[in-house]
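Listed after this line are the structures, all set down as structure tokens.
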Structure 1
Amino acid sequence: VMDDEQAPAGIDPTIPSVARMYDYYLGGKDNFAADREAAEKLMSIVPGVRETARANRAFLRKAVGEIAGQGVRQFLDIGSGLPTQENVHQVAHRITPEARVVYVDNDPIVLAHGRALLEDNPHTTVVQADMREPKALLDHPDIRERIDFDQPVAVILLAMLHFIPDDDDAAAIVTAVREKLAPGSYLVISHGYAGNASADVIARGTGIYRSTNAGSATLRTPAHLAAYTEGLEVLDPGIVPVESWRPEFEEDAVPDFTKHGALCVVARVP
């Protein structure tokens with residue numbers, strides 16, 4: 001666990017980072033006191049946050065395994081967060097050792113850690129870019145050097161779009177990504193979801209994100225995810241809570257849309 005003196009230059013450890021909060025939920029060590037405090041506060045308001053984070057991570061592992069198994073050899077993980085266990089490149093490389101993986105994040109700590117972790121891995125790289133400028137991101141020279149958009153690519157937006165407050169802006173990011181995708185590509189999305197949580201719980205829970213580097217969190221519905229993937233081939237079991245996407249435990253097989261947490265979808269470009 002890091003203390004504030006270990007903050008790299010240019011990083012204010014007193015401002016919670018959503019990447020480092022997520023790292024804390026997953027049991028990682030790359031977080032500061034402010035991150036832990038914000039994460040604990042959120043967990044006290046919204047029970048099950050840690051379980052949702054872990055189910056989200058399991059969804060990523062299963063989705064990447066499925067897509068790599070279909071022969072896709074390129075993965076673009078936008079808003080990848082801090083390297084933890086079972087990262088995209090580890091899952092993909094078990095199936096296709098030469099798969100190319102590009103992680104994109106705008107958090108300097110993610111870049112520093114990711115680059116240190118991956119410097120010996122010729123097929124994997126970390127790029128600094130911001131999904132709020134999707135066209136600039138997709139045209140970034142370091143991404144274009146490694147990702148051939150004329151070939152199938154899996155683009156991953158895991159627990160990222162809820163940090164875009166405006167619905168139209170979030171949809172525009174997805175549209176910009178989809179415009180780049182060749183047939184046989186995949187889109188992998190997960191997104192915060194309120195379920196039947198009360199307005200008070202939602203307001204207090206999302207309010208915590210106002211103090212973070214993300215600035216806000218906006219929960220959306222299955223209808224939003226359906227709009228993002230309209231015209232694509234949605235893989236079974238469709239748009240479901242993360243724990244119900246090809247679940248490891250039988251009791252999770254029936255999706256419970258009353259529970260707050262995260263929704264997810266995997267869709268293929270026909």
Structure 2
Amino acid sequence: MRKLTIPDIVAKKANGEKISELTAYDYPWARIADEAGIDIALVGDSLAMVVLGHESTVCVTMEEMLHHTRAVSRGVSRALVVADMPFGSYNSSIPVAIENATRFLKEAKADAVKLEGGVNMAETVQAIVRAGIPVQGHIGLTPQTATSLGGFKVQGKSAEAAQKLLDDAVALEESGCFSIVLEAIPAPIAALITEAVQIPTIGIGAGKDCDGQVLVSHDMVGLFDGFTPKFVKQYTRVRGQIVDAVRQYIKEVETSDFPGVEHSFTMREEEMEKLKKLQ
């Protein structure tokens with residue numbers, strides 16, 4: 001199976017093909033997503049909340065993101081691996097941003113990095129791209145700076161705010177991004193942005209006119225029980241099934257129904273007889 005490349009993803013927009021992106025945080029999830037045929041496996045900083053139990057994405061560290069990205073990279077053979085740059089890893093200076101982005105490719109075998117911000121991050125994006133590192137942009141609701149946006153709210157609802165998002169998207173394209181995530185943006189505005197740029201747009205709560213879609217895997221399968229955003233479709237709800245399975249396991253351990261004969265190893269009778277004589 002041939003591994004997808006950045007040009008393959010960009011070409012999908014030109015060919016009118018939709019792009020599928022899904023978060024993966026470990027080797028098993030990477031294997032599952034890759035086997036299913038996902039285009040982009042995103043090692044999202046959302047792991048801070050759905051895997052590590054933090055209240056926001058701000059808490060996750062570079063070392064934690066690198067650790068999980070390594071695991072995901074080992075699990076894919078086709079999908080493009082994109083790693084989220086955590087809060088503080090690219091905001092302080094361009095040299096620091098390049099150094100940290102380089103670590104994702106060099107140490108964790110990611111194919112690209114993702115960072116949040118529009119016009120304000122254009123210079124940083126350009127520098128990272130010039131260093132030979134592909135970048136996926138992210139505008140609209142940017143979780144790392146959600147507090148300054150007034151919380152986890154839809155962005156671009158006024159004409160002025162929508163124009164700013166358009167300016168952000170164009171700036172990211174001009175800076176060299178190969179794609180842009182549009183989060184929590186009114187569908188008509190996301191459609192305008194998608195039409196305005198030549199690179200793919202990946203929506204999450206941004207309507208069906210984007211060039212692709214991304215979801216948090218734990219939300220999609222009903223594994224995370226903290227909250228379910230409006231834009232999430234749960235294709236299954238495995239958490240309840242897992243809880244039921246664990247309860248059944250506990251019950252069978254307590255009643256000695258598990259392990260059964262089929263789960264146990266035996267010893268030849270003659271060897272057992274020898275053992276008795278040795279005692």
Structure 3
Amino acid sequence: MRTKRAVTVAAVAALSFAMAACGGDDDSADGIVGKAESQEKLVIGVKADQPGLGLQTGTEYEGFDIEIGKIIAKGLGVDESNIEWKTTVSSNREPFIQQGTVDLVVATYTINDERKEKVNFAGPYFVAGQDLLVQADSTITGPNQLDGKKVCSVTGSTPAKRIQTDYPNAELQQFDSYSKCLPELEKGQVDAVTTDDIILAGYAAQDQWTGKFKVVGSTFSDEPYGIGLKKDDTTGCEKVNEILTEAASDGSYQAAWDKTLGKSGTAAPELDTTKLTHCGSV
């Protein structure tokens with residue numbers, strides 16, 4: 001009797017353990033796919049101060065990243081009215097994902113190995129290049145002329161780190177958003193602002209800066225923009241890549257561009273789905 005009972009208890013325990021193990025391997029319940037199905041809502045982290053990409057006016061957000069967020073939400077079965085947009089800055093994107101403050105980050109978020117140790121990435125959905133924004137009459141033509149120059153960028157951003165490592169003789173000044181660099185450039189307190197070319201073009205096109213600045217046009221990096229999500233949410237990452245693949249073929253990616261950055265006259269890039277990430281790999 002005692003032996004039979006012990007065997008039964010052991011069998012039940014083993015079965016419970018096996019079920020728990022299986023549940024641990026299935027990340028969909030705790031990831032964005034599970035949340036979208038059960039709650040029909042998402043919190044998406046975006047930039048709030050980047051014209052053409054992620055710009056907040058009052059309570060509304062607009063830009064290419066916002067449209068990409070809507071495409072992803074729709075693909076997950078979430079109506080855009082059930083998206084909560086959460087303003088992020090470069091330095092808090094990983095913490096926001098890790099802590100569950102947001103479900104996704106679509107915020108000019110460059111995929112790199114350092115970040116992939118902390119979060120997962122789908123995409124890229126766009127590839128930018130780091131460049132310089134200078135005063136309209138500046139003689140700076142590229143990063144090799146930055147020795148002794150004051151360069152403004154954002155704390156924790158890839159562009160700021162590249163200036164520190166590749167152009168150490170430049171004097172780097174950092175803020176928590178690129179919009180704070182523009183007045184400094186206008187006043188001549190800094191000689192250049194650096195980030196991705198498409199972001200700089202958006203700033204230069206704003207009414208208050210028209211004619212005052214120019215993008216140098218000498219890119220010195222490739223910046224693949226990805227969608228950040230929790231490190232262990234492989235299912236969610238793969239689903240987002242599926243949604244991006246569909247968006248590339250059904251016209252919604254083109255429409256997102258035309259509605260936002262396309263207004264600058266720049267043609268929509270091709271979304272190369274052969275270069276989408278292998279989710280979960282570093």
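The numbers here are math on the coordinates, done by the rules we state, and not lab data. Small disclaimer: the values here were computed from a predicted structure and weren't measured. Cβ atoms are built from the backbone, for glycine too; each structure is taken alone.
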**Request:** Give the label, chosen from 1, 2, 3, of the structure having the highest value of distance in nm of label points 7 Å out along Cα→Cβ at positions 201 and 249.
**Result:** 2
**Asked** If Cα Rg over 2.2 N^0.38 Å is computed to be 0.95, which of 1, 2, 3 is the source?
**Response** 1
**Label whose coordinates, when Cα extents along the principal axes in Å, for residues 49-136 alone is calculated, return 32, 32, 18 (choices 1, 2, 3)** = 2
**Asked** From 1, 2, 3, which structure was distance in nm of label points 7 Å out along Cα→Cβ at positions 65 and 89 = 0.3 calculated on?
**Response** 2
**Request:** Using relative contact order in percent (Cα under 8 Å, 6 or more apart) as the calculated read-out, with 25 as its value, let me know the right label among 1, 2, 3.
**Result:** 3
